[in-house]
Structure 1
Amino acid sequence: MTNGDDWIKNLAAEIKADRKRKELEAERLLEERKIRASHGQKLWEEIRNTIQKDSNRLNLELEEELLTLENNHSCELRLGITDLPQALTGSYNDAIHQVSFESPLFPEGRLNYEIQITRSGKVELVAEIGQKVNTPEQIAQFVLRRVLKGKFSK
């Protein structure tokens, strides 16, 4: 080979490196999807269970059934306030790894939390608005407070 063929070697090396980089990226994305899928339903269940527990505790404290919770489907919940049966709906979308809450009592109407993975591999729930990281307990408390404040501060 002559020096004129060095560009072929260099080009081949670039192509190989590019292919390897794309392969590694595809593997990383697949691994992230697996991690999100394995943690997403668990995090959603923690949020649902906390909302249910906190709703029951509030009802006991108030000595009345202010909040009613329908927890019929594993990927959604419905919370009612005595005269507002659809005060809050929540859901988990496994396809896009997102927890969402909707309420006519929210100023923005809808709150979304994305399941994200940090560089260190930690799974987090990140609010779409403000990009704030939240625990399942923080989300449950925030959503309940937001709904109840919307109902009773008018």
Structure 2
Amino acid sequence: MMKIILGSDHFGFDLKEVIKEHLQSKGIAVVDIGVYDKNPVDYPDIAVALAERVASGEFERGILICGTGIGMAIVANKVPGVRAAACHDVYSAERARKSNDAQIMTMGGVIVGPELAKKLVDVWLESEFQGGRSLPKVEKIKMIDAKYRGMAK
């Protein structure tokens, strides 16, 4: 059974709740790491907490939602071993998995409506990494990740 970790800042709270209900209605176990209300929080705190749990292998996939999805993707990608992609259309959600093997998808709660968000999540979850011509590129990403791991000051 797939288990998804889900998190948002205050701008993504409403959409996170929609996605959580959508996943649960499909029988997918969801761990919600917050936020739990619309009180302002700094999105890096949520993004790093989720990304670390994906990088550790505790979760195969995670979803992060902020205002645009961009900040969450930037922060999640700072965690070694993580590939996060901002997805605002069906094609990018599919390619995030099939071409880039992204374990985390991010979305913008201010940009993506509830019905589109559910479709994006479904497409992303149904897609698997295809390897092929994308495999050497993802391997290069992993090598770059390994090169800079531990070099942060």
Structure 3
Amino acid sequence: MTTDMLITSRSEFHQALREAFAEAAAAGSRELWLVDADFADWPLGERAMVDCLGEWAASSRHLTLLAQNFDEVARRHPRWVSWRRQWTHIVSCRTNTELESAAIPTLFIASDTLSVRLSDVVHHRGRVSHSKADELHCKELVDAVLQHSEEAFPATATGL
């Protein structure tokens, strides 16, 4: 994905995410941010997506997921959950339960590479951008949600 493009459908959103993960891996982006209310509609569990993450997860990398809850991630994306156990040292999962799900943006940010943003999650309308200004705007949206977030979705269950 080398040019900016509009997203006008669910399938285009999924394809934009696939290409964004691949581009981030190829570019060696040091940090990825994934933000959504619950990631139910993301193709995180696809083998190709997990493979791209495996390629991307070299030293000095960091992945942050920010959601209202992670119930759908556990239910719909078992490959990603399994991958995450192996790479827990570079993955942070955070939650903000103070906001309603509609107030949490849907974003993919690969630092210094690109951003994918849905402005209308119901109709899957959004944009893929390589603009630094768009990346900064997306990071401002993330910062607003992060301010009242906390660690969530541990990689392993602990108990007595």
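Rule-based calculations on the coordinates, nothing more; no lab input. If you're wondering where the values come from, they're calculated on a predicted model, not measured in any experiment. Cβ atoms are built from the backbone, for glycine too; each structure is taken alone.
Comparing relative contact order in percent (Cα under 8 Å, 6 or more apart) across 1, 2, 3, which structure shows the greatest value?
If we compare relative contact order in percent (Cα under 8 Å, 6 or more apart) over 1, 2, 3, the biggest value is for 3.
Supply the structure label, taken from 1, 2, 3, corresponding to distance in nm of label points 7 Å out along Cα→Cβ at positions 10 and 138 with the calculated value 2.2.
Of the structures listed, the value fits 3.
Quick check: 19, 11, 8 is what I get for semi-axes √(5λ) of the Cα gyration tensor in Å, for residues 34-73 alone, calculated from one of 1, 2, 3. Which structure matches?
Of the structures listed, the value fits 2.
Between structures 1, 2, 3, where is distance in nm of label points 7 Å out along Cα→Cβ at positions 18 and 98 highest?
3
Starting from the value -14000: which structure in 1, 2, 3 was helix-only ellipticity at 222 nm (-39500 (n - 2.57) for each DSSP H run of 4 or more, over all residues; to 500) calculated from?
Clearly, the read-out refers to 2.
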